[in-house]
Structure P
Amino acid sequence: MFSFVAPRKGRAKITQVATGGGLDSFLKIYNSNQQQIAQDDDSGGNMNSKVRFHVAKGQKYFVAAGGYNGDTGQYLLTLDKVR
């Protein structure tokens, strides 16, 4: 589980890319009230994940990064600039 605070209102993009083996990545995004607001399995190409979602300035968001159905492996998690 990772977290970040949005520096401004806009859209955030998070990608999860497997860096070794055949990890089937899976992302879930939660707001500060612990409500799930987004999830993705494979829209990042191959078995990688990509999520775009709206954020509010100063709000904390949580990112659950892992593998689909308990799959494990190494990955790179990237948060693009909030636009």
Structure Q
Amino acid sequence: MRFATGFVSTDHFEYPPAQLRGPNWRIRFGPQTERGRITSARRGNRVIPSKEVFIIADSETVARRVASNVVGAMTLLDGSSGI
């Protein structure tokens, strides 16, 4: 099942899909589900649309655990979860 996270990535193109997976889950990037929040990033002269982070998992419990780990990693790296 696919779960929308509400997380938005501006550097999604830097992550190979094979690296973002675990035993019962994987992360994919896709068009944002909330129309009012569409953002983009600049790379030189290019404008790259941001994509939403989706968790593909066997259950909502697994998806929530993955999302919690993502927020925890963001907090460790940045000192804040940004949410």
Structure R
Amino acid sequence: MGVLPLQFAPGENAASIGLTGRESFAIEGLAASLAPHCRLTVVARNDEDASERRFHTVARLDGPIDVDYYRQGGILPAVLRRIAIQP
């Protein structure tokens, strides 16, 4: 719930970028520019060696309803909110 699906750029994958699975990730521009199929920059920081990698991804939110669901924390919270506000 509330997980942002990201897709690597064509020809890229975790191995080609050099990701090990030990990184922490930050997504730049998420609050300001979230829209279907928007391009986002991911910053991967490896605390073990203090390295940092930046790469571009595409948000796999395919329509405005997907953006709404993401902003509400997922489909279930969105549906529960709708039910709660109905008279």
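Annotations
- Comparing Cα Rg over 2.2 N^0.38 Å across structures P, Q, R, the highest value is found for R.
- Structure (P, Q, R) behind the derived value 2.6 of distance in nm of label points 7 Å out along Cα→Cβ at positions 40 and 72: P
Computed from the coordinates by the stated procedures, all read-outs in this text should not be read as laboratory data. Everything quoted here is computed from the prediction, not taken from an experiment. Cβ atoms are built from the backbone, for glycine too; each structure is taken alone.
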